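Before anything else, here is the set of structures, which you'll find just below.
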Structure I
Amino acid sequence: MKRLNTFCFAPLALLSLISCKPGTPADTTEVKPVIITEAVKYDTDDPAIWINPADPAKSLVIGTDKNADGALYVFDMNGKIIKDKVVTGLKRPNNVDLAYGLQLNGKPTDIVITTERMTHKLRIFSLPDMKPVDNGGIEVFVGETGNEYRDLMGISIYTAKNGKMYAIVGRKNGPLNGGYIWQYLLGDDGKGNVKASLVRKFGEYSGKKEIEAIAVDNELGYIYYSDEQVGVRQYYADPEKGNKQLAIFGTSGFTADHEGISIYKLTDTTGYILVSDQGANRFQVFNREGTKQAPFEHKLAKIVNVAARQSDGSDVVSVPLNPTFKHGLFVVMSNDKTFHYYRWEDIAGNELKVK
């Protein structure tokens, strides 16, 4: 799942550095969540975390329930479903992402977007009220005729430094030679609803399985996506910087599918990229930053076993939310119809930094 928001809080907590243990980053310990959400009706798939600017303790987790009679569920920080915010009647919503401050009706509006696979539409809602702002949905991959070429899956939102906001959209199947991922510029249609204009097609694909998880690093300007059973591919998020692949990492050591991607931000340029090793019920954690000599090299920092099972999607924030999540919140989908809430310090252990 997921982007690195430009939304932040000050003052920043002092960074603490804990030296990595020598040898392999793997650890047999299973990290337990501090909260497991109430169950959805059918099949959890992907979460996104909305930080409440007025009171972070009242932040929300929005998660997909993937079914032909699907929904977007909204949870509080205790994992309880907020029933009057749940959006029902969605046609197999797959992934979800959110962003802050899209100009609608002349005012900044926080939005959440989900991919509706069966209608080939993006569905967009304002936050925190979860009201539709998409005029019934926005069709994407228009004109594609290949098998499953319009069946939506991944979504991530890129907010550029100039304020432009883009939807990065993936699908169940696509071409091998570039163009699997399509990028759309979002804006106001003049009536307070969101419109989307296609700006580029890019992205290599191995053809081995599919591409679902997409994440965007707003500060550094990169897009990452999981080419399942192959690795994580990296591109520039700015469409004017071209479509050249910058890196592929995580190409070994995964049990089966590469799935959900999340980015934990220590500073604007440092942190970690967490990638779900779905078949092993664990996350492989890579350094977000490279070096001057190898700026796109992401070294494996740690492997974390989690209690969540067969996780497709995840999201993470590094700001303090409440006394439980003082260093951030990591939310992970589990195949028992729930989402798991982890404290970052439990994920970090003795090997990673905390904010």
Structure II
Amino acid sequence: MTEQQLKRTPLYEAHIAAGAKMIDFGGWEMPVQYKGILEEHRAVRTAAGLFDVSHMGEIEIKGPTALQTVQHLITNDAAKLATGQVIYSPMCYPHGGVVDDLLVYKRAEDHYYIVVNASNTDKDLEWMQENSLLETTVVNQSAATAQLALQGPKALPVLQRLTGVRLELGYYRFTRGKVAGVDCLISRTGYTGEVGFELYCAPELVRRLWDTILAEGHQGEEVMPIGLGARDTLRFEAGMPLYGHELGENINPLEAGLGSFVKPDKDEFIGKSALVLARAMGLKRKLVGIEMVERGIPRGGYVLAMAGKDIGFVTSGTFSPSLGKNLGLGFVPVEMSREGTELQVIIRGKAVKAVVVSTPFYKKDLKGGKSND
């Protein structure tokens, strides 16, 4: 895809003005960094960072059978959702592999809002439309929606100064209100492992919102713009899966450690039979954390080995800015997944020592308790 064909968010000019390095990300021209990934990563962990995530997809599901459609599509249980609540869920194929992982917002009775990964939007939309019930409408609202994420320990005080809405929301709750004069859906969610919010608004108003939040945060050096590079290292440390790496068509959510988001006790959903069978028969492989003992970074796609035999592969890996270690995630046979198990990462043909460790690598108590089980 050429540069001219890449899609751009409404904040493209703001990124260029801020000196962002732009890359092709799933067909979108997006900022990978502004001042540097390490500095941006640390800013989110210690203060706050503002992300443009307007490339994400938003799909609306409405109608008398909307709940039944959502229940049929996802592995988690949307029936327990109250209006103003969100759940995380995989969406699976009949064989148990993952179509995508997504967030489900209950806007009102018979009205749900699904947030999907940017590169999967068209595929997800087609899948949802093909598998929806009669009297349900499934509409792509992505072009009519812009999204920002404000994440970090100072996110709440900065955002609170810009709105009259009380922001003491529980984790995975949302509300509506004006932020900097812009009508927003304000969601207590994020992809960094930090306290934070995701803000949805009209595309023509998002530049005002972006500029105002940065200006407000700049006064006390509380907020800086963050690119996709730090977004990836932040989600990685927090043990949050990335589609195409920890999840995919040939990876089921049980293997990926997402069994708590698979609810076999609810009515039939796509992939239920395969997942129930997989759980009953016992998993053959498991996603684990990997810490390097010797020098090297376990990059995605590298082979994992033990005693000279290939046993699995790395899904994601990087230097952890928060922990100062070279870490990875990868799949290994269940019998080799115990914490402390020694293995090797094959880096440029050389077997480099590593050890299985617990995940998430970075964990913070996100106030409001778990509401996405």
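What follows draws every value from the coordinates through simple rules; no lab data is involved. Since the structure is predicted, the reported quantities are computational estimates derived from the model, not experimental observations. Cβ atoms are built from the backbone, for glycine too; each structure is taken alone.
Given a value of 5 for percent of Cα pairs over 40 Å apart, point me to the structure among I, II it was derived from. Comparing all candidates, it corresponds to I. I have 2.4 for distance in nm of label points 7 Å out along Cα→Cβ at positions 168 and 280, calculated from one of the structures I, II. Which structure is it? Traced to structure I.
Comparing distance in nm of label points 7 Å out along Cα→Cβ at positions 104 and 288 across structures I, II, the highest value is found for II. helix-only ellipticity at 222 nm (-39500 (n - 2.57) for each DSSP H run of 4 or more, over all residues; to 500) computed as -500: which structure among I, II? Among I, II, the structure yielding -500 for helix-only ellipticity at 222 nm (-39500 (n - 2.57) for each DSSP H run of 4 or more, over all residues; to 500) is I.
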